[in-house]
Structure 1
Amino acid sequence: MKTIASFTVDHDKLEKGMYISRIDGDAVTYDIRMKKPNGGDFLTNGALHTFEHLFATYARNSEYSDSVIYVGPMGCRTGFYLILRDSVSHEEAIRLVRESFRFTAAFTGKIPGSERRECGNYLEHDLEGAKAVAEDMLEVLKDWTAEKLKYTE
């Protein structure tokens, strides 16, 4: 079988940030790397789960909602994938991610979709953990530009 594109990236060289993972037709997959791969520090399940609820809720309610295809965590627990239609520029995608992370960092109240009838694992949430990850990534992405979206060789 052919190796999928994300497995061809040297994860030992990958740092926290936002990258273009692949482009398929009109769909752009962004790799939002929140932890250094194989660094021993991973997103906890509760923080990752809460972050997913907040990130997806914000992105799907943003001005780009019609262009959001997918928001979801990586199985390795080092980040998230964001898939957008290419009608959203790379600069706008960075802005959307920053806005989503600001929303998460400042969030108070009931986590969207966290009721038993809404979620398959409603008991495992960690709002404070999600907020801490968002704050950390806001610092990482504060000066991020479209030129930085390319994986380093």
Structure 2
Amino acid sequence: MGKRGGYLVTGAIGAALSAGYLALAARLPLGAMDQPGAGVFPVVVGVLVLLSSIAVLWEGWRMPAEDAVAMPAGVDAVRVLALLGLLVGYVLLLPWIGQLVGSFLFCLLVIRLLSRTPWPWIALQAAAIAVTAQLVFVRLLQVQMPRGILGF
């Protein structure tokens, strides 16, 4: 498959998945401006993924048909599969380990996978991302996120 076909297929899959995600998110309450409900975060994410997928489709439509793309191989292919595994693991474990711990572990492992930064610096970055997400969504927007077995 050429680069153009890859863009078109990826954009179409992303658009279809985000449309399904938005359909499921529509079942959740949106709440009010002063107290957002559980549906706000999924709707925002779904809209962003849909817009990104449309941009990918547009880019693929405009690109020359003869462009080629090299599929990852060797270590790069392993990194792509590891990243997908981490994402699936995060989504599946989130209800049990909670947003704060889950986001910290996910960010910790993704940053380590994508860079060779020393562990203490990675832990600091992952903690900053997880705590910021917690403050923005749980404290500021008052969106209920999974608390996990540890209760936070």
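Miscellaneous remarks
- When distance in nm of label points 7 Å out along Cα→Cβ at positions 23 and 39 is calculated for each of structures 1, 2, structure 1 comes out greatest.
- Highest-scoring label, criterion being Rg/Rh (Cα atoms, Kirkwood Rh), for residues 71-110 alone, among 1, 2: 2
- When distance in nm of label points 7 Å out along Cα→Cβ at positions 31 and 79 is computed across structures 1, 2, the figure 3.8 traces back to 2.
- Origin of the value -22500, where helix-only ellipticity at 222 nm (-39500 (n - 2.57) for each DSSP H run of 4 or more, over all residues; to 500) was derived from one of 1, 2: 2
Throughout, read-outs are computed from the coordinates displayed, never taken from laboratory work. These numbers were taken from a predicted model, which means no experiment stands behind them. Cβ atoms are built from the backbone, for glycine too; each structure is taken alone.
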